[in-house]
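Undergrad: Listed below are the structures to be examined.
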Structure I
Amino acid sequence: MLVAASLFGTSTVVAKEVNLSLKQAIDRALTHNISVQNQYLSRITDKVALEAAEQEFEPQYMITIGDQSNSVYSSTLAQHEQNTQTSVGGSIRLKNELGGQLELNLAQQKNEYEGFDPQYASTLTLSYKQPLLRGAGSKVAGASLRQAKWHELSQQLRMQQFLTEVIGQVVTQYRSYQLALHAMKISQHSFKRAQHQVQTNSALVEAGRLSHSEYVQSRVALANQKLALKRAENELDQARLLLLQILRLEEHTNLNLTEPLAVSAPNLNLARMVTTGLKNRPDYLQAKLNVRSNDLNLSVANDEQNWDLSLNLSYQLMGSEGHFTDSLAYQGHLNQGDYSIGLQLNIPIGDKIKRQSLYNAQIALYQSQNSLYELESKIRLELLNSKRNIETGWEGLQLAKSYLALTREQLSLEQEKLAAGLSSNFHVVSFETQLVDAENQFISAQISYLNQLTVLQAQLGTTLTAWQIKLEPESGISVNNMKAYRLTAGPHQEGWNSHE
């Protein structure tokens, strides 16, 4: 139970204890961390943008309604003449994958002149425009849609990288708290041993088998261990608060970490590691995507250097009469409309901007290719270095384990010698210090080794797979559920196995 002081007295705050495995900590962070929720909200806008881009080759509908009043001065009549035009129309546009565009327009117009009966006009127009040079072909015509899909893939890779970093932070902080817990337990055990040694030395002094100065040394060692225990408790609470902050839990929550410090010997193959990394790492996949995107941009820039030659086809039916239905009838049959076919050529002269765009696209492609090559070399070196660190860390862990066993045996033997009057308290205190150091080294070696494996997961791009994390929640990401990612004020505690 925690007691917190207030301005008007004291108030009791009941601390909750939460059993927390490492997987639970990761799941908690991914569902309650504000930065993660903001990233999911950004993903909603990404999906909306892709849906909009995918409509490029779908029919586009438009309705147009207009009403206009005019006052025209007539020099013949020396007065203004009033007229009103009301129009209603609709159009359908369809772009094909070769760059052509088909458009159907239907317009109805009513003209009212002062002193005359209204006149109605109906127009039906079907037109088709097909680029023959610039803008022609599926590669150029579909470039914007392809870029939109690549952008969506790029955002997925960015999300994967972000979640990997968040998981890495949670794992590191979880193990930092584990390290602080073990450090405090080591300090507690050392403090108890120092207390026991003081009691033993007191009995030896009374029996005349130990000098008073050595008894004072044991009291000094006890005071030093008490100070070390206080420091360990403070560091433990600091680590707890940092973990609570990541998990978005209340500051009074006590955490019972249930994840064991399980380690096993490494079995690493550099060739397989490199293959896995190049297949899964989001930064490498993003670099490859950048090359493809810049290559497409170069194709579009090359296409922009062409002349604008297009084939234009149109067909039109028109009718005008004093009644609306008559205007439709007077449009005639389909074979009575007006046809047109033609070619149009636009030749730009001295357009340096397009030439500059071509150079920029070429340079961007070369730069992305260079970056991809550099990143691949960097990944190989990172994995080689990580493999060496893990193997060295395992060897160091085994040495720390042996060192711990020897220091325990050394202290036990020295305590027996002291009890028999064959040693001094100075040696016991020194060996006690060595034991505490060995215990801390062993725990630190375990945590460091596990953290190196976590770093390797990130370098291989397998973090989400290893922790069974999906890139998107089960409920999906859409405009319909965007409110699910709006967190309320204050930490959430729902669904946790806790007790007061």
Structure II
Amino acid sequence: MLVHFGAKEENIIYRMHEGKQHGIIVETVPEECTLVIIPDASSNDFEEHRELNEQGKTIIVMDHHEADHLSEHAIVVNNQFGYPNKSLSGVGIVYKVFQALEAIVPKVEEDYRYNVGMIAPHFLDLVAVGIIADVSDVSNLETMYYVQEGMANIHNPFLRTIIAGNQYKLSGDISPMKISFYIAPLINAMVRTGSQEQKEAMFLAMIKGDEIEQEDEGFGNTVSYADKALKICAAVKRKQDVLKNEGMVKLHLKITKNGMDKNKIIIGKAFRVADTLKGLIAMQLASAFKKPTLVLSKNKETNLWSGSGRGINQSDFKNFKDYLNSTNLFEYAEGHQGAFGAAIKDENLEKFIEQSNKDLEKYSFSNNYKIDLEYTSNQINADVIAQIASFSNHYSKGFEEPYILIKNIRVTERSLTIMGKNPDKPSIKIKVEDVNFIIFTTTKEKVEELKQMKYINVIGRANENIWNDDISYQIMITDYEKAIVKARDLF
């Protein structure tokens, strides 16, 4: 972007944070820099802005995080101040700045890499992935437009390489859900767990992707920046998964052994967990215990417990971060309501546990499903499922995939099929006319329990399944219960 507006590439210095850091670290800013640009962070770095400003530097912040006020010593572009679309994430703010600059600043020369005309839209693929990866609300039409337009026009060579390498999983199309499962985690793993050298490889892949980085003349093999980065991303993701799962299992055992799972808010005391993994482990623990979760580690020098907090989606407890701040026991809780960083003094931790148990005594964190559609088993058919599934390329946070309640599904030996190679972790298919109801990875005990129910009510989501050019329609079961059926309910 800067080169496009006349900056010389040799005058641009960039720095990638080590681990999962945010904002400005003043001592890392080179003395010779006159312009400092910070994307997706730093709205609250008031002292750092002042210090750099006093050194004669201009600071531009492009951010979406909440702040008490606008900095007096920086140019802050933040949609939380006076812009109607509050859900646009950091990558969207960078795009808005690019749009504005392109509208008012003359281009030095036509960039040969792009078609004639405005260049900003060429980067909407990166904007779309960034919005989805940040789990931003897409219900605003501007945000939805960026996501849809970006997914429909993948230009970035590194993104194209990731998609090509995951064709089997992506099944030939791109959707927010598939980006969330198969593309964003690779990039996220590199940012959180990769070395600086590995992050550099991914960064260069996004810029130079198709260019050849290495060429082995002896064997005639060539490696592009994008191909090299994809291999590194996959390796780093595997490493991250191992570390995350090990940390999660240890904390889960520790929490249950010490009875901490009885608390209203789960607190995992992690002594040997990297900061970059705390949020991921907190998310897994929140899902396992179905309670808001903090994963914290203690700094012996500062006597502070710090780490990450994660809420639970299927709960009415939506303001986890604000609740922590309202107790006046935390040094800070900053970020999004359901995903944030927090710190608390050691002497306040037990006070918080006691207070939260009292404050939330009557609060149930059990799954609460907002039912969007309701049918009986004799009303559901493939045409209905096909219509609901046709919107799959739009479903994302703020425009969630609908939960469907289907009542009075009959379970018989003939309609029920056991699937999977592992008999201890079977999957289940219940066929009702031309619709399959699917439960993945359950237990033998659950299978027997299901057979005894005879009739069930299920909550699930619609899915179109394509296999060997054969299309079938499914309900992926999220939850179910035994149905009490009267004769009149079957007609």
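Taken together, the values in this text are just the output of simple stated rules run on the coordinates, not laboratory data. None of the values given here were measured: they were computed from a predicted structure. Cβ atoms are built from the backbone, for glycine too; each structure is taken alone.
Undergrad: Out of I, II, which structure matches 1.3 when distance in nm of label points 7 Å out along Cα→Cβ at positions 62 and 310 is calculated?
TA: On the way: I: 1.3; II: 2.9.
Source structure for this number: I.
Undergrad: Where is relative contact order in percent (Cα under 8 Å, 6 or more apart) largest, in which of I, II? Numbers along the way, then the final one.
TA: On the way: I: 22; II: 9.
Of structures I, II, the maximum of relative contact order in percent (Cα under 8 Å, 6 or more apart) occurs in I.
Undergrad: Now a separate question. I, II: which one has helix-only ellipticity at 222 nm (-39500 (n - 2.57) for each DSSP H run of 4 or more, over all residues; to 500), as calculated, at -20000? Show your work: numbers first, answer last.
TA: Working: I: -20000; II: -10500.
Only one of I, II returns -20000 for helix-only ellipticity at 222 nm (-39500 (n - 2.57) for each DSSP H run of 4 or more, over all residues; to 500), namely I.
Undergrad: From I, II, which structure was semi-axes √(5λ) of the Cα gyration tensor in Å, for residues 118-389 alone = 81, 27, 15 calculated on? Don't jump to the answer; show the numbers that get you there.
TA: Values: I: 81, 27, 15; II: 37, 27, 17.
Derived from I, not from the others.
Undergrad: Hey, log10 I(q)/I(0) by the Debye sum over Cα atoms at q = 0.17 Å⁻¹, for residues 166-221 alone derived from one of I, II reads -0.77; which structure? Show your work: numbers first, answer last.
TA: On the way: I: -0.62; II: -0.77.
The read-out was computed on structure II.
Undergrad: Tell me which structure, out of I, II, gives 6.7 once distance in nm of label points 7 Å out along Cα→Cβ at positions 358 and 446 is calculated. List each step's numbers first, then the result.
TA: On the way: I: 6.7; II: 3.9.
The read-out was computed on structure I.
Undergrad: Out of I, II, choose the structure whose coordinates give FRET efficiency 1/(1 + (r/R0)^6) of positions 182 and 278 (r between Cβ atoms, R0 = 35 Å, to 0.05) equal to 0.40 when calculated.
TA: For FRET efficiency 1/(1 + (r/R0)^6) of positions 182 and 278 (r between Cβ atoms, R0 = 35 Å, to 0.05), the value 0.40 is produced by structure I.
Undergrad: Additional query: Tell me which structure, out of I, II, gives 42, 31, 22 once semi-axes √(5λ) of the Cα gyration tensor in Å is calculated.
TA: Details: I: 81, 31, 17; II: 42, 31, 22.
Clearly, the read-out refers to II.
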